[in-house]
Structure 1
Amino acid sequence: MSDFQLVPEETPSRQDVIITWILRIAVAVVFFSVGSAKFDEHSMWAKIFDRIGFGNWFRYFTGVVQIGGAALVLVPRTFLFGIAILACTMIGAAIIWIVRLGNAGDAIIPLIVLAGLVLVAVHGRRT
């Protein structure tokens, strides 16, 4: 007869939980703000999306996706799904900057944000 030991689950510390929620709230605030700004006809986003050339529907769609992703990040069960949606918007933004707008240098910003989202996801997954 073999010995079977269950490994006790490690309970996250209070500090880890607080850090996780601060990161979640920060991601949600940033993406809610950026997503909301996409609905302003006089924002820099309107000019950028005009250059992209897909029409206003694409700007509105991106805003809705970012606001929705921000909301999902705040719900523990949908946290990773929200991060994934927001990460997709950053990947798409980097691709648009490189392929459609021909400015690879500006693609660094969404790529940095993408890296931050990955770090938040990894930290949030542990708690």
Structure 2
Amino acid sequence: MGLLKESMESSLKTLHKLGEEPLRNISDPTLHTDMKTMNEIMQNTPDDYIMGLHENKAKKITITLKIYLNLCHVLHLKKPSLVGAVSLRMVELTMNNGLVSSSPLAFAYYGEVLVATGNVKEGCRFGRYHLIC
């Protein structure tokens, strides 16, 4: 498990250097507030709009999302309580900047977190984006 810890710490340091905020635990009330806000945004955003988002060509956003995606894989094994913060941030970056190759998994991971926190209907909708993108 030493390599997983090293990978997690390296990813967190790199994200910090990219200007990203520290991760919040799933028990953090501010994370729940931000997730609720995202859910409201997404409930008012048609599927066609999301599927029609432009492709993001900004390298910084693409790299940031790829680092978050790799971190999310590691966090599932090492610290699952942070997956909510990572997946929310990935969805925020996608919605604000456009689609990248890791966007479908961002939606899938966020959907997984929503289902785990009792928001099954919203979670299943996010899971569909993973299959369609």
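From which structure (1, 2) was log10 I(q)/I(0) by the Debye sum over Cα atoms at q = 0.09, 0.15, 0.23 Å⁻¹ calculated, if the value obtained is -0.24, -0.68, -1.54?
Working: 1: -0.33, -0.72, -1.33; 2: -0.24, -0.68, -1.54.
Attributed to the structure labelled 2.
When mean count of other Cβ atoms within 10 Å over residues 44-51 is computed across structures 1, 2, the figure 11.2 traces back to 2.
Here the criterion is distance in nm of label points 7 Å out along Cα→Cβ at positions 12 and 60, and among 1, 2 the highest value is seen for 1. Out of 1, 2, choose the structure whose coordinates give Rg and Dmax of the Cα atoms in Å, for residues 28-67 alone equal to 9.3, 28 when calculated. Among 1, 2, the structure yielding 9.3, 28 for Rg and Dmax of the Cα atoms in Å, for residues 28-67 alone is 1.
Coordinate-derived values only; no laboratory data. None of these values were measured; they are calculated from a predicted model. Cβ atoms are built from the backbone, for glycine too; each structure is taken alone.
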